[in-house]
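Engineer: There are structures below to look over.
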Structure 1
Amino acid sequence: MNQRLNNAIGLCKKAGKCVSGGLAVEVAIKQGKTCLVILQQDASDNTKKQYQDLCAYYNVPLMMAQTVGHAIGQPNRMVMAVKDENFKKMIESACEHNSQEIRG
C-alpha cells in the first residue's frame, strides 16, 4: 500500500468516519451508512465473495487493498467501511496514484 493511501485511511479512522471488522462493516452496509468498503487482498475466497455480493446488492463500491489493519492501527482487521463521502474521495484519489482495484 502506498504511503498516501495509508495516510488517507489512517486519517479516516482517526476522524471516526469508518468502522472496521466483519460484523460492524456488514451492519453499516445494511443500514446504508457506508459509501466505500475496503477489503484486504489476502482475505479468504469466502470472505471476498461475501463482501462482493453484499456490496453489489447494496450498491456500495468495493476496493481491494494490500493491507487494511495496519493502516487503521488494528493489524488483525481485514475489512473496513468508510462512512464519509469526503474521505471516500480522498481514498479514491490516493488510489489513482496506485494500482488498487475499485468495483462498484
Structure 2
Amino acid sequence: MRIVLVQVRVRPDAVAAFVEASRANAAASLREPGVARFDIVQQADDPTRFVLVEVYRDDEAPARHKATLHYAAWRDAVAPMMAEPRTGVAYTAAAPDLSGWA
C-alpha cells in the first residue's frame, strides 16, 4: 500500500468551493481500482487547512490517479484557490494489514 498525505491551505474565501471540488474528485477517485481510500479532512482550528488522505493499493496507483480526467479537472479548478502550494508526502504501511481501510 502507498499512502499519500497532501497538505493544502486555501484562501479563506475559497473554502466552500475547495470542499465541493475535492468531494467530487474523491468520489471519482474511489471508483478507481487502485484507490482504497480517499479522505478529505479539515483542520479543526483553521478551516483553511486540509489534508487529503489518499490510500492506494499499489505503488503505481498514484501515477494512474494523476492521469485521470477527474484529477486534472480538480487540479485546475483548485489551483486559483490555493493560499500556498500544496505539498504531498508518500508513505508505506508500517502495519502489515490495513484491510479496514479498504
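Bear in mind that the values in this text are calculations on the coordinates, not laboratory data. The model shown is predicted, which means the values in this text are computed figures rather than measured ones. Cβ atoms are built from the backbone, for glycine too; each structure is taken alone.
Engineer: One of 1, 2 was used to calculate helix-only ellipticity at 222 nm (-39500 (n - 2.57) for each DSSP H run of 4 or more, over all residues; to 500), giving -9000; which?
Structural biologist: 2
Engineer: Sticking with this one: Could you tell me which structure in 1, 2 was used to calculate relative contact order in percent (Cα under 8 Å, 6 or more apart) as 40?
Structural biologist: 1
Engineer: Using the calculated result 13.1 for Kirkwood radius over Cα pairs in Å, pick out the matching structure from 1, 2.
Structural biologist: Going label by label, the one that fits is 1.
Engineer: Can you say which of 1, 2 returns 19.2 when mean count of other Cβ atoms within 10 Å over residues 6-13 is computed?
Structural biologist: 1
Engineer: With distance in nm of label points 7 Å out along Cα→Cβ at positions 62 and 86 derived from the coordinates and found to be 1.3, which of 1, 2 does the value describe? If you can, show how the numbers build up before the last one.
Structural biologist: Values: 1: 2.9; 2: 1.3.
This figure was derived from 2.
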